[in-house]
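The structures come next, written out as C-alpha cells.
Laboratory data are not the source of any read-out in this text; all were calculated from the coordinates shown. A quick note: this is a predicted structure, and the numbers were derived from the prediction, not measured. Cβ atoms are built from the backbone, for glycine too; each structure is taken alone.
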Structure I
Amino acid sequence: MFPSWGERPAIMGILNATPDSFAGDGLADDLDGLLARGREQHAEGAAVIDVGGESTRPGATPVSDDEELARVLPVVERLARTIDVPISIDTSKPAVAEAALRAGARIVNDVSGLRDPRLAETAARHGAWLVVMDNGWTRPKAVHDGIVETVCEELARARDVALRAGVARDRIVVDPGLGFGKTAEESLALLAATGEIRERLRPHLLLCGPSRKRFTGEVLGLAAGERLETTLGAVALAAFLGADAIRVHDVREGVRAAWLGAAAAKAAGRGPRLAYVGLGANVGDTRATLRRATDALSGIGRVWGVSGLWQTAPREVVDQPSFLNAAVAIELAEGRVGEMVARLKRIEDELGRGPGPRYGPRVIDLDLLMFDRGREERDGDVIVPHVRLVERRFALAPLAELAPDVVEPRTGQTIRELLARVADQHARRVEGPEWWTASS
C-alpha cells in the first residue's frame with residue numbers, strides 16, 4: 001500500500017541533491033547536509049522522501065547518468081537504512097532508477113511522462129511504485145479540448161505504458177504536473193480539478209506537486225523563496241479535494257496545511273469513504289476465486305485492506321462444503337449504495353455465479369457489509385449495514401480484522417463486540433492477508 005497518514009494525504013518531502021534547484025534549496029554534493037535534511041523531514045511528518053539529482057526547471061543543464069548517480073546514490077543508500085519511510089527516486093533515467101531501487105528506494109517518480117518506457121520496465125522488475133506525470137514540455141499533444149481533458153488523456157496514455165511494461169495497476173500513481181509546461185491559469189485549473197482527475201483515473205492514486213511553483217505566486221509577483229504561504233493554500237486545497245499525496249519542500253508546514261484541508265473535507269461530508277465487502281465461496285478453487293474477486297474490486301476503487309482467509313461452516317443449508325471467507329476494504333467515491341451493490345452483482349456474474357438455491361453452494365458471493373462512517377444507508381431495497389451482519393460469524397470474523405472498532409449503527413456495538421456474541425459459530429482463520437498477493 002502506498003504510504004498514508006490516516007485521514008490526510010501522504011506528504012512527500014523534496015530532497016534536492018542538485019546545485020541548481022529552482023527553489024534554491026539544492027544541497028548539491030553536501031552528503032551530511034542531505035542526510036540531516038532527510039532525517040529532519042522524516043521527523044516533521046514526511047511519509048515519503050523524494051531524492052532528486054537533476055533539476056527539472058526550464059533551462060537547467062542536463063546531467064549524465066554517472067553524475068546523477070553520484071549525487072543521489074549515497075543519499076538513497078544511507079536514508080533507506082536509517083529511516084522507516086519509503087525513499088522515492090526522482091529521475092527519468094532507467095539506469096539511475098535501477099541503481100536507486102537496488103540501493104533501497106521503493107518508488108520511482110518520473111516527471112518526463114514516461115518518454116522512455118524502460119523506466120516502467122525497471123519499476124515493474126523491482127515491484128516498485130511508479131509515479132507518472134503529465135509534462136507539458138515533453139508532451140506532444142497540444143491543448144485543444146481544455147487542459148483537464150488533455151492531462152487526463154496523457155495520464156491514461158502513460159498509465160497504459162506502465163501496465164504494458166508490467167507495473168501492477170495498484171502501484172501506479174498519477175500526477176497532473178502542475179507548473180510543468182503549463183500557464184499559471186492552466187495549473188490553477190488543474191489544481192481546482194483535483195477531485196475530478198482523481199475520479200476519472202481511478203483506482204490510481206493522485207499526487208499533487210504545487211510546492212513553490214510559479215503559478216502559486218505569479219499574480220502577486222512572488223519569487224520562489226516567497227511562496228510558502230501560497231503553497232500552503234494550494235496544499236490545503238488539494239487535500240480538501242482528495243489528493244492522496246502532496247509533494248512539498250516545507251514538510252512541517254505542509255503536514256499541517258494538509259491536515260486542515262482533509263479535516264475540512266471530512267467535516268463537510270466530502271470525499272471518498274471505505275466500503276467493507278464480504279467475500280465467500282465454496283465451489284471450485286475457492287482461494288483463486290476470492291483473489292480474482294478482490295482484483296475485480298480493485299478496478300472499482302482503491303483496495304485499502306484485505307483480511308485473512310477464514311474457513312467457515314455453512315449456515316441455513318448445512319449439507320454443503322465449508323466456505324472460504326474474507327473481507328476487503330475499498331475506497332469509493334460518494335454514490336448511491338444501490339449502484340455499489342449492482343457493481344458487486346456484475347462481478348459475481350463475470351466470475352461465473354449463476355442461479356441457484358438460496359443459501360446454497362456459491363462460486364462467489366459478494367456482500368456490501370457496511371461503511372466506515374458507521375451509519376445506516378438505504379436505497380430502495382438495499383440497506384447498509386447488511387441486515388444479517390450481526391448474526392454471521394463468517395462475515396464478522398474477517399471484518400473485525402479490518403474495522404474492529406467501527407460501530408454498527410442499529411445495535412450501537414463495535415464489530416469486535418458483535419463478533420464476541422457469535423463465538424459459538426465455527427470459523428477458523430487459515431491464512432493471513434498475504435493470500436491476495438502471494439503466489440499460489
Structure II
Amino acid sequence: MATIERLTDKAIRAAMKAAVSVGKAKAIGDGGGLVLEMQPTGAGWWRLRYSFDGRENRLSLGTYPEVALADARQRRRDALKQIAAGTDPSGARKAGKTERERQRAAQALADAGLPGPGTFEHVAREWLATVHEAKVSAGHAERTRIRLEQDAFPWIGRRPIADIEAPDLLQCLRRVEARGAIETAHRVKDACGQVFRYGIASGHCARNPAADLRDALRPVQSRHHAAIVDPKRGGELLRDILAYAGHPVTRAALSLSALLLLRPGELRHMEWTWIDLDGATLTVPGEVMKRSKADKANGAPHVVPLAPQAVAILRELHPLTGHGRYVLPSLLTGERCMSENTVRGALRRMGYGNDDMTAHGFRAMARTMIAERLGIAAEVIEAQLAHAVADALGRAYNRTQYLDQRRDMMAKWADYLDKLRNGADVLAFPHKAA
C-alpha cells in the first residue's frame with residue numbers, strides 16, 4: 001500500500017522554490033490521492049484524485065498556502081468518508097452550490113416582494129411568458145394574467161406548487177364562485193390546470209390537482225346573445241334604425257351590423273383601407289379575426305362581399321369619416337375606433353333591452369333568417385360568418401370556396417332586409433334558436 005502523509009511543510013517549500021526557479025509546473029503527492037499542483041508563479045492547488053462508479057475524478061481542496069497541509073489532509077479524510085458512504089464529493093459540492101444559488105435567488109426575489117422559485121406564482125408567470133403568450137393573442141394572454149392575479153395568486157401564489165392539492169385549489173375557486181362568477185371560476189381552473197401541466201414538464205411538481213376538480217364546480221349556464229329572429233320584430237328593428245335620430249355614424253354602424261354579418265369587434269375596427277367600393281368587397285385582415293394566434297399570423301383574410309345597400313351606406317359615410325383610419329371612429333376622437341358600447345347604447349335608446357337585442361345578436365338574426373327564409377346552404381352561411389371548422393383543410397376550403405355563392409347570398413339578404421323594413425307580409429314559419 002502506498003504511504004500516506006509523506007509530505008512535510010519543508011518538502012513543500014523546497015518543491016515550490018524549485019518550480020519557481022525552473023519556471024515549470026510541478027506536482028507532488030501526499031498519498032491517498034492528495035496532490036499539490038505547483039505553478040511557476042508560486043501558487044499551488046490542492047487536488048484529490050479519486051475513483052467513483054468506475055470513473056476517475058478530481059476534487060479541488062483549496063489553494064496553498066491558504067490551505068495548510070494539515071487542513072488539506074482533513075479535507076481529504078472528509079471526502080474519502082463521503083466516497084465510502086456512496087456519495088460523490090464532487091457531485092455533492094455542485095449540488096450544494098446549486099442550492100446556495102437557489103437560496104440567494106429566492107432571497108433576492110423575496111427582498112423585491114416577488115414569489116420565489118418553485119412557487120405557484122413563479123411557475124405561472126414563467127408559463128405565461130414562455131408558453132401562453134406565444135400561443136394566444138395579446139388580449140387573451142392579458143385576460144388570463146388578470147384572472148390569475150386576482151383569483152389565484154393572493155391565495156396560492158406564494159405556496160410551493162408541488163405542495164398544492166386539489167382541496168387547496170378548490171377552496172381558492174370557491175371564492176370566485178361565491179361572488180357569482182361561475183364562468184370565471186371555470187376559466188381560472190383551466191388556467192391553473194395549464195400551469196400545473198407546465199410545472200410537471202419543467203420538474204416543479206409531480207401532478208395536476210386541477211384535473212381532480214372536473215365535477216367540483218357549479219356548471220356554467222350557457223346563454224346565447226339576445227337576438228331578434230322573428231321577421232315581424234326584425235322589420236320593426238330595421239325601421240327604428242332608419243328613424244334613429246342620433247349620430248349618423250352610429251346609425252350607419254347599426255345598419256352595417258345587420259348587413260355585413262361581422263363580429264362587433266371586427267365591425268368597430270373596420271378601416272377604409274380594407275374596403276374596395278368599386279369592387280364591392282371588404283377584406284378583413286387575418287390578425288383582426290377571432291382565431292388562434294397562429295391563424296391570425298398565417299391565416300388568409302376574410303372576404304366579405306358587399307351588397308349594393310352596404311356600398312351605398314359606405315359611400316354616404318365616406319365624407320364624414322373617410323379622412324381618417326376607421327370607417328366607424330370614436331365619437332369622441334377619430335384616432336380610435338368606435339367604442340364597444342356605442343351600438344349597444346343605441347339599441348337601448350331605441351327601447352331594445354339587453355334581453356331583446358345585442359350588437360352580436362345581428363349575427364344570430366342573420367344566421368337564423370338566411371337559413372330559414374332564404375334557403376341558403378348552411379356551409380355558405382358559416383363561411384360568411386367565418387366560423388372555424390374542424391381541420392385546416394376545411395378552413396381553407398371555406399375561405400376559398402363559396403365566394404360567388406356568398407356574394408349572391410349577401411345581395412339576397414340585403415334585399416330581404418329591405419322587404420322587412422318596408423313592412424312586406426312575411427309568413428311566420430317556425431324557427432330554430434340561434
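Given a value of 5.3 for distance in nm of label points 7 Å out along Cα→Cβ at positions 219 and 411, calculated from one of I, II, which structure does it belong to? If you can, show how the numbers build up before the last one.
On the way: I: 5.3; II: 4.7.
Among I, II, the structure yielding 5.3 for distance in nm of label points 7 Å out along Cα→Cβ at positions 219 and 411 is I.
Figure out for me which of the structures I, II the number -11000 belongs to, where helix-only ellipticity at 222 nm (-39500 (n - 2.57) for each DSSP H run of 4 or more, over all residues; to 500) was derived from the coordinates. Attributed to the structure labelled I.
Taking mean projected area of the Cα convex hull in nm² as the quantity of interest, name the structure among I, II where it is greatest.
The structure with the largest value is II.
In terms of distance in nm of label points 7 Å out along Cα→Cβ at positions 51 and 275, which of structures I, II is highest? Comparing I, II by distance in nm of label points 7 Å out along Cα→Cβ at positions 51 and 275, the maximum is at II.
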